[in-house]
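J.: Below you'll find a set of structures to go through.
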Structure I
Amino acid sequence: MTQVGGGTPKRADGEHLMAKALRAALRGGVIDRQEPDYDDARRVWNGLIDRHPAVIACCADVADVVEVVRVARTYRPVVSIRGGGHQVAGSAVCDDGLVIDLSAMRGVQVNPTARIAHVQAGATWGDVDRATQVHGLATPGGEVSATGVAGLTLGGGLGVMMRTHGLSCDNLRSVEIVTADGMVRTASRDEHPDLFWAVRGGGRGLGVVTSFEFELHPLGPEVATALVLYPYEDASAVLRAWRDVAGAAADTVAPEIALWSIPPLPDVPEELHGAPVVVVAGVHIGPPADAGPVLAPLCQLGTPLADMSSTTPYVESQSALDELFPDGGRYYWKSHFLDELSDDLLDTLVTHDASRPSPESLVIIRTLGGAIARIAPDATAYPHRSARFNLSVDASWHDPALDETAIGWARSTWRALAPFATGGLYVNFAGLGEDRGLRLATLGENGVRLDEIRHAYDPDGLFETAASLP
């Protein structure tokens, strides 16, 4: 740190001046290292992330965002943007820079006649589901209700509705975005179509998206779900049977299979809590009365330990996993896209799963295709349209003493499965973003066009660090 007269660090002086400028301009709060709530404000969902920004600008509205961008253009700090703060890599916070915090902007407005929802960038999918289900409508979101809308959508957006209605980003009609010049723009198919192309899967660093306009689809209030536990010793046979069923599944379901452990469910004897198990799941995106033929094959892959399939409110279905992935847990998730599930891949998967470091950790395979694949790979920034599956290695734990072991297991398992994969990487499940070649893996050939669009709207690289964080 360079010293100036009187021994005051230049960086500290710059931080002070930036914080002062922000306090003079914003309706929302400004939190620096001296504030008593600094540690709470810098925390994100993943307890593995421990970063110390210089200043956190808590935006109350779009006008605040414009002012923050203006100040950032003057002081040129490292910039990160926080929506829901739920991304595994912790890109919402940065060290020694400026966090543009949108978490207070959580409004959701629904037009049930037009089947449109306007969603502010700090909202979670729980906020969206709660508002849209009042009208029996939904848009593709994540699988944990605490997930932020912004991060999931900008990276693509895998979820239970994706084979029926596409990814979260495929259901965007427009976004409102504050670009590096401080202008508030609407990006859609008709306005700034290049920017609209980029936000649909291009991830971070294009500006500050302040709201999203989503298409809505009839669904709920109740949905039929399959949830079946199979014996872990039958994992190889169940995986092979599931592969056949998933390959033939209707587009109204996105079958999933996980090698996991039995959670502490009230209907499960306590002595079985934490025991390894094969979990098969699926949600029928349509009337529950039509779900029987669609979901039945998932319940017939072997002799179940328990069949907890049911009809349940969609809101409850979307929040059922929340308690299993709590705030402050430690997470390292990394994924592959796959065109097929060969016997060798499944055998490799079972072998590496045997050394899973904690009961909370899992390996999960999600079925893609359907509506995702009906969009051309270059129609949006999200390029992985032809992949048939996504396999995610999810290390989850609580004890910091397990950090090295858990991350090591996830990385070694991911490397062992790499020869069977396409080489593509889902940006929302990309470890801590530490891989060389991450841009090519996440964006493929679309990366060149994305870079051109970024430079056109941000020629001075104001958001360059936000694009590359961490």
Structure II
Amino acid sequence: MPMQVFLEACKKAVGTEYVVTDEAMMQPFVTEWRKRFSGRALAVVRPSTTEEVAAIVRLCNLHHVPLVPQGGNTGLVLGSVPDDAGNAIVLSLKRLNRIREVDAANNTMTVEAGCVLDHVHHAAADVNRLFPLSLPSSGTCTIGGNLSANAGGTAVFRYGTARDLCLGLEVVTAEGKIWDGLRALRKDNTGYDLRDLFIGAEGTLGVITAAVLKLYPQPKTKLTAIAAIANPARTLDLLNTAQRHCGLALTAFELISKYAMELVLKHFPALSAPLPLIYEQYALIELSDSESENHAVAMLEAFLEYALEEEMITDAVVAQSIAQSQSIWQLRENISAAQAMEGDNIKHDIALPVSSVLDFIAETDHLLQKHFPGCRMVTFGHLGDGSLHYNVRGPEGMPDKVFLSHAPEINRIVYDSVTRFNGTISAEHGLGALKREELLRHKSDIEIAMMKKIKSGFDPKNLMNPGKILI
């Protein structure tokens, strides 16, 4: 009876049709993106305004109902779905999808949390501006989710993570109060930076409902190239040379393994390899130049010619059209989808000092082959900022179920190696429920204690996305 009273109050707050209790209709909201886990929920509640969000949070407080904030549900660490207890609601923010203001003169845009990333890109382009956060899931992920996980993407090297692209937030606190921190300021040193506490907190401290985002002038031109790296030991030399020749015009430097590209070409036959796949590693390079196309072409050609002369690369292709550029980028952006189509794999979203990435790959590959001979590495990532997707697929012929049973041992090898190289076990996907226990091995006691004090201070009843990040 008390839960029925709660649900009726929710219906009154947001409208009956926006409180979903049918099991089949709730299924997409309680199932994680890779469909490896489905939780249960008391209901899916879909408010359309910040005030409605606040009303639902107050009701959750009154009735002691946990809530799981959710955007596009594209996360990979079980951060945006409930557990299987069935006592929580999913608070879907997809209906908070308005672009409230575009201030081209200030290079800012104020958007609601449910805005799909692609829509933000288009709104920025309409005023000849760029919002540079670039993710393969841009057609479905939302700004609230991007900020809650502090998403990275392919342009971090030049523009930073979601945190770096946000100036202000609007947040509904765990008590159901609305904090209006939508300040479009680049300098504001008036006390603690509350904004940065909520970014990356995965909805465990409050619900992000809107944000002020940074915009940039649209570049005059973008150039894309892909280069074959004959000797992986020279990859850092290649990156440093690209930085020296291209400066701030260098917006992406992506490392892609041969096996990763082979998977994409296998499952996306409409795409083709721009270079022969005979080397173990390839670099996808993008320049965004604010001066002119001729200036960008001269920079890129000078860099590639030098890299060829110094034998850092053996071959390179520069896209000659927008379509060719998109085709090259699709080789990178479809890796995750190709992995899913090929079968199960064990994913690791890690980051290391840039200077350690190649040594980490060599040492950890060796350790995995020693313990799991024949395992196949799907390695790709943003070498420019040290972020690496280090994914492991089972040996040829091994059933996926058998391989996945070894996930604890494989994770131990990878994460212990990350620690030895002074890296992090989560670069841009967050911790969710999947890595919360692993956190205890990689954070000091004092760090965990401070995090728990912050959590209890902001959410004393532990109703905000419980079971995520912290145990």
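J.: Given that helix-only ellipticity at 222 nm (-39500 (n - 2.57) for each DSSP H run of 4 or more, over all residues; to 500), derived from a single structure, equals -11000, which label among I, II identifies that structure?
T.: II
J.: Which of I, II yields 4, 20, 31, 26, 13, 4, 1, 0 for P(r) over Cα pairs in 10 Å bins from 0, in percent, as computed?
T.: The correct label is I.
J.: Same structure, new question: From I, II, which structure was distance in nm of label points 7 Å out along Cα→Cβ at positions 73 and 345 = 4.7 calculated on?
T.: It was calculated from structure I.
J.: Given a value of 14.6 for mean count of other Cβ atoms within 10 Å over residues 121-128, point me to the structure among I, II it was derived from.
T.: II
J.: Once mean count of other Cβ atoms within 10 Å over residues 57-64 is calculated for every structure in I, II, which label goes with the largest value?
T.: Once mean count of other Cβ atoms within 10 Å over residues 57-64 is tallied for I, II, the winner is I.
Each reported figure results from applying straightforward, stated rules to the coordinates on display, with no laboratory input. All figures in this text were calculated on a predicted structure; none of them were measured in a lab. Cβ atoms are built from the backbone, for glycine too; each structure is taken alone.
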